[in-house]
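J.: Some structures to go through are shown next.
Nothing in this text is a laboratory measurement; each read-out follows from the coordinates by a stated rule. Since the model is a prediction, treat every value here as computed from it, not as a measurement. Cβ atoms are built from the backbone, for glycine too; each structure is taken alone.
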Structure I
């Protein structure tokens, strides 16, 4: 059964972090530059929250706040839902669906190993289904 580590091994474990003292504007620029929807907010080396596109919309834009004056640490989502490397992808998918989130940090013993997104889970499922279709096609038509 595939796990969060399965996805991290395929996509890599790099994750973008920002310090709590970073402004929302700086974080948004980083997210745009990296073409990502979320960053992990750290305090020193410890992950203390997550800052997402949704946080920008609901806590900054909708309230007409100045992103250059607001610190990420003041508007991040905390506590954040997390998983471990051994968490099964089906469970990750369930958590994402129930909590209506698209990003799930992979944390163990206080160490941040990476982050999986709903897109990563979907890509894994598609690849798995393609392999199944290929296998069944080969079986039906006698290919080795």
Structure II
């Protein structure tokens, strides 16, 4: 008997016969599968926890960004109001925001058109099956 690196005592199997070793194989495979499943569960638990905490930190960052946007807009209006009346400064900043909204909405629409025009894998498989069936029917004639 000797101690393994995990602290468990393992028996020396050097003198065991081939049949004994083969007989122990199902148990060893079962133990290996169980250990892999336990390791996968532990990995999922750790990863889920870390992803959840990371998501919370992103939400906190988005909260502060949400309040930073009006501050920068007020700053822009105040800066422009040194040359123009306040109402015109606010209108100019509003116009710039509307142009930005239109520009980014157009980019989003163009990207979604590209996504919708792609053939998804399920459609590709269905098309392959249809082609095989048509080929099979043509060969039977």
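J.: With distance in nm of label points 7 Å out along Cα→Cβ at positions 99 and 115 derived from the coordinates and found to be 1.2, which of I, II does the value describe?
T.: Of the options listed, only I reproduces it.
J.: To continue, here is another question. Hey, helix-only ellipticity at 222 nm (-39500 (n - 2.57) for each DSSP H run of 4 or more, over all residues; to 500) derived from one of I, II reads -12500; which structure?
T.: Structure of origin is I.
J.: With relative contact order in percent (Cα under 8 Å, 6 or more apart) computed per structure, which member of I, II shows the largest figure?
T.: Once relative contact order in percent (Cα under 8 Å, 6 or more apart) is tallied for I, II, the winner is I.
J.: To which of I, II does the computed value 3.4 (distance in nm of label points 7 Å out along Cα→Cβ at positions 75 and 91) belong?
T.: I
J.: Next question, about the same structure. The value 22.0 for mean projected area of the Cα convex hull in nm² was derived from one model only; which of I, II is it?
T.: Clearly, the read-out refers to II.
J.: Of the structures labelled I, II, one was used to calculate mean count of other Cβ atoms within 10 Å over residues 27-34, giving 15.4. Name it.
T.: Going label by label, the one that fits is I.
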